[in-house]
Structure 1
């Protein structure tokens, strides 16, 4: 069955359900929770459709049956009107309502007359309580998408970009569109929950979104592991079956309170356990690093003083940095380190005078002399592997110096899940 211009009658007498071109349409709402507040602060309106035989259609299947033009615009607007009316029946006075706008309608709706502001006014729903949800990857004409965003923003609505991380999503569009909320695609959520590399990258992605001025919503969360990853990354909002499935009415408040109490208890325990495992794993290396400094204090030359450290498992290299950030001499490479002689990396090979003043391991060590520092995993310019760097600032005869040692992160992570 196709929806076309010849069958556009809609029975709008019942608010809970609408019959449109032979399809029964109703609303389901999925809560969106604030991790800081540990309660629902928004609900996303989702259309549920069934044909005259009772066969259910997904929203994409429903909209595929409406050809571009008046039928597609009419269907999209009808769904939004349906969700607004049903949402107001909850009696919610503060929560946001997230409304999806079909990508085609977002860019072509202006040619079919004004609708949205009038519809919100008729229902008495202030625009500032509405988040218009757009899929930026679904629109090829970027200027029209930008125009649509500015239109909804001018009404006072929040702008939410959906499914970021899918298709042709890119950060450049985010800088231009300046959304209030970015929703992380559920496929990225799945990978973050199961792949250590994706999890490590995820915190940086969330931070970039925050620096762009957007709240971050992680959607599609189905497991506690994925929920814990969202918390660990610093996400603001969460959504998914783990918290609540879409339903015609909001879930009971006590259910979410129990869920969040248990979730944050598990999060605290996981953080404590992870920190404990990391500390235990790093103790031998910190002890060896401190021993090198002791030997240097005693007047031993750097190469023999550092030899026991270089013989520790997973140590790749060590080096000394002066107070101004410049490296003193060349790296001392562990004999097992194959990347010490990799000719492809010759242009990036550090040596005397290479300056590390901007690196976190140098800055943090100088700020806390005598206390060993451990970095997050990063790609070393010396070798094509992730590493973590230990650093320790100390006072030598020549002034403040920083001793550094690079450890092969992939081997550490392989031995201990506390580093994953």
Structure 2
């Protein structure tokens, strides 16, 4: 079908797959089909067919603008999108559509039915393009990819360390029952019982005393019968210090504990040692990656984020890596929505639901924004005021931090896009 006006918009949705891509073209507000659905290989020959179709549409002169749209899911779209940006420049607008947006449009078009096919996906993408529910596709740079690679490795490390930390706590409870106790929770849950005295009250995996026990003498049965002098000498040898109070706490813990027999405890002790060494190696790797983040941020556009009080190089690197090509976003709200912090509301008939976050983004990005809100609320006056205002309006501690994170995200976005450092005189 020929276009009827040189102002007609042409919409070209692409549904990317691992080996096969589908695309079509629709024109105008009515989305009149111009090309049939095309099924092509996801390689050079398939791209050449799409490029040829786009070139013919441009040469016809019958379209006021041409928009290509896609969902940025997975990795299979990257080469094609970058090729389109290079080959067609400003002649074709390449747009990305958030998967949650296309999903909602697909359900709307299917009247709520859970149906999905390549043809249905293309139709939903066409409507999203027509209705302006898209953002410019990012032009990937080496800097963007360095941040992406760093944050991917860093988040994987944090996740692995978190799982390992939980496993170590379980192993310690099994092998050394009573060594670790949350005193406050115990007192609240059992007000009628005497509160036990743990060996370590806070951050046990960071303490030298725990390191000495787990690395050099993890079997609790080996501690029975040791004199105070032997205990003090052992701890001093591996931590550098040990006073009478520490010796007394260790003796009390060993004396009251009901432990497995030495032969049964030994394989558990060996596993605890091995896992703890893995955990320490991970902590060392984390330190190295955070040092690498300092160099990465310092020589990038993200360096301006460090001028905000409370934002460290690792936080700046995580923010930049998760947000991707920040310059392609029109507003800070789009970055906020990318993380899944954008609100949703369920109102129907007489029902009035409470707004909730959509959670349609990466949990790691939400965690990054939360940490930014937490740290900047402590050190940045403008964000602290937002935090305190949220508390005054009845929000809990978590809600107030999210409110502070929202303010911090707007500030990060503005500083990054303008490349102007934080100025407390202009912050509000």
> distance in nm of label points 7 Å out along Cα→Cβ at positions 67 and 195 computed as 4.1: which structure among 1, 2?
Replying inline: 1
> From which structure (1, 2) was Cα extents along the principal axes in Å, for residues 131-370 alone calculated, if the value obtained is 77, 54, 34?
Replying inline: 2
> 1, 2: which one has semi-axes √(5λ) of the Cα gyration tensor in Å, for residues 51-122 alone, as calculated, at 22, 18, 10?
Replying inline: 1
>> If helix-only ellipticity at 222 nm (-39500 (n - 2.57) for each DSSP H run of 4 or more, over all residues; to 500) computes to -12500, which of 1, 2 did it come from?
In response: 1
> Out of 1, 2, which structure matches 24.8 when mean projected area of the Cα convex hull in nm² is calculated?
Replying inline: 1
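Just so you know, all these numbers are worked out from the coordinates, no wet-lab data involved. Please read these numbers as outputs of a predicted model, since none were measured by experiment. Cβ atoms are built from the backbone, for glycine too; each structure is taken alone.
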